[in-house]
Every structure is written in C-alpha cells, then in structure tokens.
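Any read-out appearing in this document is the output of simple, stated calculations on the displayed coordinates, not a laboratory observation. Worth saying up front: this structure is predicted, and the values here are computed from it rather than measured. Cβ atoms are built from the backbone, for glycine too; each structure is taken alone.
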Structure I
Amino acid sequence: MTKNILFLAHTDDSGAALPKTAFEALGSAVALAQQSGATLTMGLIGASVQSAADSIASTPAARILGVTGTDFADPRFASDAQAAEALCRAASPELVFAPTTSRFLRALPVLAHRLQGKVDTHVTELRLVDGEVTATRWFYRQRLEGVFQRNERPWIVLLDSGCHEPWRGPSAQANVELIPVALPQEAKRTSVIGIRAPKSDTQTIRPDAALLFVAGAGWTKRQQDGKSHPEEAEKIILNFLENSGASLGGSKSLVDQSGENQAVLAFMTHLNQVGQTGATPRHPKGLSTCCHGEEPHVVGWRFINERRAINLDPNCGWARGKADVLYVANAFEVMAKVNELLAAAKKEKSAVASD
C-alpha cells in the first residue's frame, strides 16, 4: 500500500505558471491519493514557484515544497536532477508522479538511479488494483497495451498528456517550504543563451489543435492529368493549416520520399510522421487525405476520437471500418473548396468584428 505520493512539476517558459500537462498529471496524482488514502506532497522547481504553488494550493496536499533560484529557471540536466533529488529526499515518497516533458524525460531517470528506485516513462494510467498501484502504457509502437506493477520504491512515473482530466480548482495563498540546494560549479557548466523557435505562421505541429490533418503520399503522385503537382499540394495544405489552425501529420510513405529522390512537400519532416513512430496524437478529430489507411498508419490514430478520410479509392483501408466517414473524392478538389469556404467565413467574421 502506497502511503506517500510526491507530485513533481517545473514552471513553464513564462517562469511563473505550470505547463498544461502538469495539471493532467496532478489530476491523476490527486485521484490516486484519494483512492488509496495516501499523503500527497507537491514538489515544484523554478526560478520562483509561489505563483505556480498558488494555482494548485486548493489540492488536498499536505505540503508544498519548492526549489527556487535563477539556477533552476531554465531546463538543465544537472540542476534539474539535483533539485528533484532534494525534493524527493525531503518528502520520502514511495510513488512520484511527474508530467512527461522534455525537461523531466532527461532528468528523472537519473533520479531513480540515485534513489535506487525505478522509473517508467510514457505511462497513460495509474490505478489501484487489489490495493496495489498498477500502471498502463503502450508498447511496440502503440500496438500492445501493457499493465504492470513495480516492487521497487520510490517508483517514479512520467504520465503522458491527454490521458487524464486536468485538475481544476481555485487559486489560494500557498505556504511553500523552500528546500535549499547548493549547486556545485560543475553542475553550472551548461547555460541557456537563447531559444530558437519557428515563426508562428510556419509552425505545423500544434499539439493543442482541435484537428489533426494528415497528408499521404498521394499528394505527390501523378494526378488525373498524368503529372504530379507538389507545388499546388503545398499551397493547398499550408492554406488549410493557416485558415483552420490544424496540426499537420504525414504518413510514413510520404516523409520517407525525401530519401528516395521523389517529389516531396518542403515543410514535411519525420517529426510530422503519424504511425510507426510510437507517437500518440490525441486531437479530438482527424482528417486523413491521400492515405490508404494501412494498419501501421491507423495505429497512430488510436486516440483520435473522430476519423475522416478523403481518398479516390473506395476500397482503401479507411473504407474497411477504420474511418467514421470516408469521402470518395479528389483531395485536391475537396481541400481547395474547403479553403475557399474557410476564407469566406474568416472574411465574414472579420467584417462583423470591425462593425
């Protein structure tokens, strides 16, 4: 039986709030603590954590611990690992909850080693089974779901986003117990000198978008006139992404074409790939275009709630029960018409706003 649970989180890029995925992990931690009767402790890392602590002060946490200072403002393996270790030693937890962020994915595995515990990443659910904590996650590129337990303690678990309802509650004045951490000089060798990010109008991966738009290899193949039109395809797809705010995905066959000397979409990379990657996009809706709905690709859509597809072939994989709606049509023509309608709606909305 788990008696002590520690929730670990770090501040976001603003330095004052918690990232969205942290509230989802917190919701899971609070639920398990209430089910098991365990004592819940919060551990926060950042330059200043008071504002973040206030946002979660109404949780049933017995203590809120913090490691603060300019040394802990930016992601850095050495400082994050040492801060997390100090929080764990102060709380003495048997189970540690943390959101799956790039910052914690780097730092928390070494924390498990230092504390002689175990760590599991990309967990989708934690629940009590016969009084014991049980974890769930996917294996083999999302084809197999595994349910398992650990005897080692502390057990550090990083929960994926989109798997649990985020915790919601009113803000309150939090009493934060600051844990002093003195970093040795060798832990400060790495420094963040800036952040390079794509412009908002060129960003194609949007995890919080309501729609995932997936392009298949058919966009670069010969069309009805016997010629391929990759430039027109790029224009149509980018226009749709701009007007709809959708996130862009690509089938494996499309993103692999860059290494096969075939026509490609210039903005498509392997980071956009859906299927055979282990990625689990969790958008409410998905629209697949010029994809055949092969099993590896469809596996990447496991957590898409509503699936629609556009394909000229009525016998493609999407037609075999893998799509909620299949449009047997030319994707070039359909998406061009959709762009036209979106542009008209956008123009009308702008006119109403100006009045």
Structure II
Amino acid sequence: MTYEYPEIAKVADELHAKLKDLADKKSVLRDPALKSLYEQLKNMPQEHRGSFGKEVNALREELTAATEIGSASANALQSIDVTAPFDVNVKKKPGLIGPEAGGVHPLMKEQDYIVDIFNRMGFNAVESRQIDDDYHMFTSVNFPEDHPARDDYDTFVTSEGLIAPAHTSTMQNRVLKQYKENLERGEPIAVVIPGRVYRNEDIDVTHEHTFNQFEGVYVNKGVNVGNLVATLKAFLSEYFGQELKAKLQPFYFPFTEPSFEFAIERPEVLRKGNSEADMWLELLGCGMIHPNVLKMAGIDPEIYTGFAWGCGIERLVLMKYGIEDIRHFESAKLEFLRQFS
C-alpha cells in the first residue's frame, strides 16, 4: 500500500521487515513504532488528523492480515488419508500392533483349504448369507409350516421377520437355480457353500451359538448314495491326510430322502479306547436331495438326482489339531491364534 505521510511509510517498511523474523507474528501489533504514530495524532493540526488516522488504521489492518497469513502458514499440517489404518505422517506408537504382525484366523485358513480341496474336485464355491428369510431358511428346503422339525433350527429372528441362518442349507434353492443351466449343457451342479450360522445353543467346550459350516450340493443324472459316500471320503482323506473308513447311519432331515449321519473312523489322535463306540465319530449330516427341494428350484426329480451335506468347520479343525475347547476360536487370545500363523 502507498502512504501519503512519509513517517507512516517509513514505519510500514520497518515493521514489514521486522515481521519476517518474528516468532510471534502478532507481537508486531504492539511495536512502539506503531504506537508512536497514534501518539502523533494528539499534536497534529485538526485538518490532517482524519487522513493521518485513516492511514495509521490502514497500516494496522495491513499488519494484522499479514500476521494471520503467517500464522496459518506456520500451523499448516499435511493432509491425512482417512482411508488408511495409520496415516503416512503418523509414526507407529508403542504398544500398537501393526498390520505386519497380523495373520489369517485359523478358521478362515482352514475354510480356504476346504474350498481348495473341493475346487480341485470340480466344485464351485458360493458364500452363504449372514441374514435371510423364512422361505430360504425353511420353505425352500421342504420344512412345512408349523412342522416340529423347525424346532431343531431355533435361531435369531429380527422384529421385521428376517432370520440369522441356522444352517447353510438356506443357499440350496439359490445355487440350484443359479447353476440349473449346467444340467441343460450336460454338466453337473457341483457347489460348496461356506458360511456363518447361528443357533440358540448352550455354550460349552463343544458348542457355540455362532459357528461356521460348509454345505455341499451335487446334482446330475444317475447320482446315487454311492457317489455321496465316495465324495465325502475323498474329501476327508485329503483333509486329514490319512485314509479313513466311513459308514452311514439312518437319520432324518426334511430336505433329504433318504437322510444319514456320516460317521468316520476316528483319527488316531482322537481315539479313547478300542471299543466299537470309540472307533466311530459322527461328523456331519447328509443325504439324497429331496424331490420337493429339486422341484422348488425348477429341476425335474424324475430326470435328475443329487446329494447334499452340511458340516461344521470348527468340528473339523478341532479334530485335526486336537483342540480341546471350541471357544478358543472366538476368544481373541493371541497365544492361541499365533499357533496357526
């Protein structure tokens, strides 16, 4: 700014030069040179007071603006990427576990291995849902309304009527419809379905109200129980790394007919004795897909047959590693989890 009065112009130059070196920029507004200009107003002729005072105020405003700009520049920080777990300008703080120390949870690690085995056997993988409806939970898999079999799948229900799935069988109708075109091309429907399920369970060393399952669905022409047994035996032998004997025990599921419990010869690490009861371990439920389930998906049961099963992932992992308490998986205990990293 150009000042008419030379004494004001001189003070302006001095204070602007001084401002560059001041740590506290605002202290320039208290400088004696600026105060002296206001003192001069008292002794100035009346006709010059107005114009002189106006220029002094203009200088003060100019210096005030300069101090605010300097202060903002000094306090400016690098922008933070809010999408990052830790921003690039934040140093790692003592006690925090960085991402390099993380690992895959044992259940997810084993789930990936299970899916990999079935991929090599020709199965596609489709993830189950965390929330579902009554139709897919019950009706589509042949649970008649008010049938007592529904009581075995007591689960959590929202006030809107949505259901936390109690089994991965909620996906059977969906995958049968999704892959129905395979049958028209002369190819089978072969799908494995991992997912989390929820039940009203008393929690103990072998039971959790929230756990993981994997469902299997296979449909084609001429499929029989022998195919079911061979498929499960091939998977379990690969998973446990040893040949295992297996047997079927009659059971009841609304969505399969006939229905079975699939029992295997106990792996050596789980044997308690040599009695017949100690030799066998009931592992999963399975059976031939009920004709009504095929019809619900628009598949003719007179032409096609299939089998399905459902198995708890925690149960397999407990057996494989000799883990004594299912609650370890959800405990977040690092000493337990690090065994699998």
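Observations
- Given 0.05 for FRET efficiency 1/(1 + (r/R0)^6) of positions 169 and 225 (r between Cβ atoms, R0 = 35 Å, to 0.05), calculated: source structure among I, II: I
- Structure responsible for 28, with percent of Cα pairs over 39 Å apart calculated and labels I, II on offer: I
- For -10500 (helix-only ellipticity at 222 nm (-39500 (n - 2.57) for each DSSP H run of 4 or more, over all residues; to 500), calculated) the corresponding structure among I, II: II
- When FRET efficiency 1/(1 + (r/R0)^6) of positions 41 and 297 (r between Cβ atoms, R0 = 41 Å, to 0.05) is calculated for each of I, II, the greatest value falls to I.
- Source structure (of I, II) for distance in nm of label points 7 Å out along Cα→Cβ at positions 121 and 241, computed value 1.9: II
- Structure from which 3.7 was derived, distance in nm of label points 7 Å out along Cα→Cβ at positions 105 and 145, options I, II: II
- Identity of the structure behind 25, 24, 19 (criterion: semi-axes √(5λ) of the Cα gyration tensor in Å, for residues 17-216 alone, calculated), options I, II: I
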